[in-house]
1. With Rg and Dmax of the Cα atoms in Å derived from the coordinates and found to be 23.2, 81, which of 1, 2 does the value describe?
2. Check the numbers for FRET efficiency 1/(1 + (r/R0)^6) of positions 182 and 334 (r between Cβ atoms, R0 = 41 Å, to 0.05) across 1, 2 and tell me which is largest.
3. For FRET efficiency 1/(1 + (r/R0)^6) of positions 390 and 422 (r between Cβ atoms, R0 = 25 Å, to 0.05), which of the structures 1, 2 scores highest?
4. A value of 2.9 was derived for distance in nm of label points 7 Å out along Cα→Cβ at positions 110 and 262; which structure in 1, 2 was it taken from?
5. Taking distance in nm of label points 7 Å out along Cα→Cβ at positions 294 and 318 from the coordinates of each of 1, 2, which one would give 4.4?
6. Which structure, out of 1, 2, was relative contact order in percent (Cα under 8 Å, 6 or more apart) derived from, given a value of 17?
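Values quoted throughout were computed directly from the atomic coordinates according to the rules given, and no laboratory measurement underlies them. All values reported here derive from a predicted model rather than from experimental measurement. Cβ atoms are built from the backbone, for glycine too; each structure is taken alone.
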Structure 1
Amino acid sequence: MVTEPVRILVVGGGYVGMYTALHLQRKLKPELGRGEVEIVVISPDPYMTYQPFLPEAAAGSISPRHVVVPLRRVLDRCRVIVGEVTAVDHAKRTASFKTLATQEEGTGPLDLTYDEIVLAPGSISRTLPVPGLADYGIGFKTVEEAIGLRNHVIEQMDIASSTRDPAVRDAALTFVFVGGGYAGVEALGELEDMARYAARYYHNVKAEDMKWILVEASGRILPEVGEEMGKYTVRELRRRNIDVRLETRLDSCEDRVAVLSDGARFPTRTVVWTAGVKPNPLLAATDLPLTERGRLKCTAELTVDGAPHAWGAGDAAAVPDVTAEQPGTECAPNAQHAVRQAKVLGDNIAASVRERPLQEYRHKYVGSVASLGLHKGVAHVYGRKLKGYPAWFMHRVYHLSRVPTVNRKSRVLAEWTLSGLFKREIVSLGSLEHPRAEFELAAGGERPKES
């Protein structure tokens with residue numbers, strides 16, 4: 001008697017999605033269309049972005065293509081579909097999704113049935129109704145945004161160098177970052193470092209001409225590295241003439257003027273928004289139980305509570321922290337948990353398919369590391385507090401060990417080695433964002449306006 005393979009649908013190709021599928025294909029050894037199981041991965045992008053490397057990619061220390069991992073190469077035993085899941089009817093074991101082809105053809109979403117589903121769509125930027133933010137704000141969550149921001153910063157230096165209008169020059173050289181978490185602090189630290197280096201190649205732009213402002217609504221930054229290291233980070237940034245404003249909010253950025261809650265006003269052409277994330281809207285389009293914050297209600301075994309054959313982990317899931325002293329504590333939605341949860345998730349799904357007992361997700365806190373630019377950083381690892389060069393070196397060693405595949409590790413290490421031997425690349429390739437602009441102009445169209 002021939003039985004159909006168990007179809008495991010993985011929604012999302014980020015940390016959890018890619019690593020879970022990777023563990024499953026190693027454990028269950030699927031053979032596309034044959035074997036014990038069939039693993040289907042649906043992801044909006046054909047690659048996984050290693051987000052901790054985005055600040056270094058923005059600063060030019062790592063090539064953008066080495067920050068991403070191609071899913072089809074890594075998940076060679078899985079069926080990878082580039083598309084977006086729009087709804088899940090778990091009662092019927094059906095997921096609706098759309099692809100580039102369906103959008104091109106103008107047809108409706110496709111349906112895919114499954115036996116087991118892993119919901120790992122990740123998160124999206126959490127924005128607030130700040131006037132002007134949608135028009136002028138820049139995100140920092142994807143590799144496209146990171147490289148776009150790098151090009152933007154260098155272009156602002158070019159504008160400042162060539163303009164005769166003091167107001168335009170001042171706005172071009174003012175950079176406002178909103179959010180004092182990892183993304184905001186590391187992006188600010190790396191880009192300020194790059195811009196300060198680039199200033200030596202401009203005859204009329206000096207490092208001290210630039211204003212770098214970090215806005216944080218709470219009273220501390222980088223809470224993950226502890227209060228002491230957070231205070232050190234504030235002192236280090238201020239020592240570099242970076243204006244750190246705690247307990248301050250961005251009230252408006254209309255008309256290219258950043259208005260802060262403390263009354264300060266900064267004409268600026270650059271507002272980078274890194275003030276947290278929120279669950280993917282897909283979760284609200286499912287019939288699965290959610291928490292008050294919109295995340296999947298999960299068990300310690302990473303199953304969705306009360307929904308057999310549904311699994312969750314990472315940013316999309318509220319997973320109880322069984323190692324915490326206080327009951328009801330949930331695992332933080334960060335990369336450290338996501339990678340570790342993915343391994344347990346892959347093991348548990350394989351065990352479930354083979355009707356074996358599941359294991360709980362337990363973690364031992366390793367610590368946190370953050371880069372503040374070239375040769376500068378902070379770390380709190382295994383109870384030890386590091387700062388400066390040792391912390392920066394620890395940051396690189398840790399993330400090199402975590403980036404998937406030997407191929408990517410080797411390429412990143414090679415680029416770090418070369419960047420240590422040669423000078424920084426400070427060229428802007430802003431035209432990459434509008435590759436047809438020159439041809440459209442030649443063909444009688446109009447050049448796209450700068451956003």
Structure 2
Amino acid sequence: MAKKKSLYECQACGMQSPRWMGKCPNCGAWESFVELTAQQQKVLNEISKSQTAAAHATPITQIEEEEVSRFTSGDDELDLVLGGGIVPGSLVLIGGSPGIGKSTLLLKIGGNLAALGKKILYVSGEESGGQIKMRANRLGANHDNLYLLGEIRLESVMAEVERNAYDLVIVDSIQTLYAEAVPSAPGSVTQVRTITFDLMRLAKEKQIPIFIIGHITKEGSIAGPRVLEHMVDTVLYFEGDASREIRMLRSFKNRFGSTSEVGIFEMTEAGLTSAKNIASKFFSRGKPQAGSAVTVIMEGSRPLVIEVQALVADSGYGNPKRSTTGYDASRLTMLLALLEKKLDLPFGQYDVFVNIAGGIKITEPAADLAIIAAIISSFRNRPLSDESVFIGEVSLIGDIREVFHLEQRLREAHTLGFTKAIVPRKPSFKTPMKCFVAEEVAKVVEWM
């Protein structure tokens with residue numbers, strides 16, 4: 001009699017091991033390994049065999065280029081993030097914290113497409129049809145071509161898609177579905193992996209775009225094995241505070257387009273809609289206050305004028321505090337060390353807090369100069385000009401480096417009424433703004 005082979009799987013990341021371990025060496029989770037049954041191992045082997053098909057190499061000169069067709073989702077911001085529209089046969093994963101607007105957005109998109117005559121299937125394993133109907137009334141998404149299916153069995157969902165020719169399928173959410181062939185609870189690693197593979201095969205065979213909603217963990221990543229993100233064609237993440245009206249949709253993976261574009265939405269009484277006028281959402285033009293500076297960042301091809309706020313206060317304890325909201329904390333520590341080294345400013349005796357207005361997160365170094373300006377303004381209790389923007393990357397040696405898309409940044413700032421700009425170099429193009437060139441941090445501090 002053949003000896004039974006044991007296989008254990010981490011329920012946090014999907015790592016497999018022939019023996020049980022108390023701590024997962026891949027993700028660090030404790031007590032997360034569960035032994036897979038013979039049936040579960042059989043299902044995994046079948047998936048592995050189906051993914052490993054015999055292939056023959058072909059010269060690249062003999063391969064024909066595929067043209068990707070798209071159709072609009074009815075929402076300009078979502079089309080922008082997807083790379084121009086929805087691709088038939090694509091599998092799109094959307095993640096985000098609870099209440100951020102994932103279900104609201106996709107129900108709205110389903111209503112938009114149904115109004116255009118497309119047949120849409122909305123599968124919900126979390127809410128009843130009556131609850132979705134109430135939200136659809138608020139969103140104006142009631143159309144005969146929008147079908148609701150309250151089901152958590154994968155086999156029932158697949159059978160419904162086989163019976164009817166749908167143009168798009170929405171699954172809310174991947175963690176609530178379960179496959180009868182896998183004897184484990186919904187949301188487990190094995191279930192999520194199996195269901196995603198079956199949905200991917202369905203999308204490719206029938207050329208139906210499928211949108212999947214995924215829950216996120218406490219660390220902010222989509223729950224389930226990391227292979228889940230590798231199996232889908234596009235991974236989108238919602239960012240923003242559920243208590244604020246602005247939401248941002250970022251693409252972290254897109255096989256059919258760029259990952260640099262960002263969609264900006266606004267939560268209104270009519271649901272999650274494209275932000276029509278976001279120019280003044282991230283800064284205010286009130287009375288100048290110490291500790292406030294304005295910069296221009298790029299989100300994809302879109303320039304955004306944002307306000308940077310800083311507070312410098314006497315430290316009441318031995319170790320000064322460094323706290324940031326929307327900005328990299330390690331980069332703030334680097335900038336403070338630079339100011340202490342180059343300008344002899346005693347920030348080791350002060351607590352420093354930095355906040356990015358509007359709930360946005362800065363991921364590019366072009367805001368370094370504005371961060372430094374806001375910190376020094378708060379330190380000296382001296383307001384900055386409300387007509388100036390600070391644009392530049394600060395290096396470890398104290399000089400200010402050039403940034404890309406300077407022309408677009410200055411044009412956006414001028415449109416919003418700013419007249420002065422502190423920049424790393426003199427612009428090579430004509431601009432109505434008065435530009436002051438600052439090549440090193442010390443020169444900026446002299447002006448303040």
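1. 1
2. Once FRET efficiency 1/(1 + (r/R0)^6) of positions 182 and 334 (r between Cβ atoms, R0 = 41 Å, to 0.05) is tallied for 1, 2, the winner is 1.
3. When FRET efficiency 1/(1 + (r/R0)^6) of positions 390 and 422 (r between Cβ atoms, R0 = 25 Å, to 0.05) is computed for each of 1, 2, structure 2 gives the biggest number.
4. 2
5. Going through each structure in turn, the value belongs to 2.
6. Comparing all candidates, it corresponds to 1.
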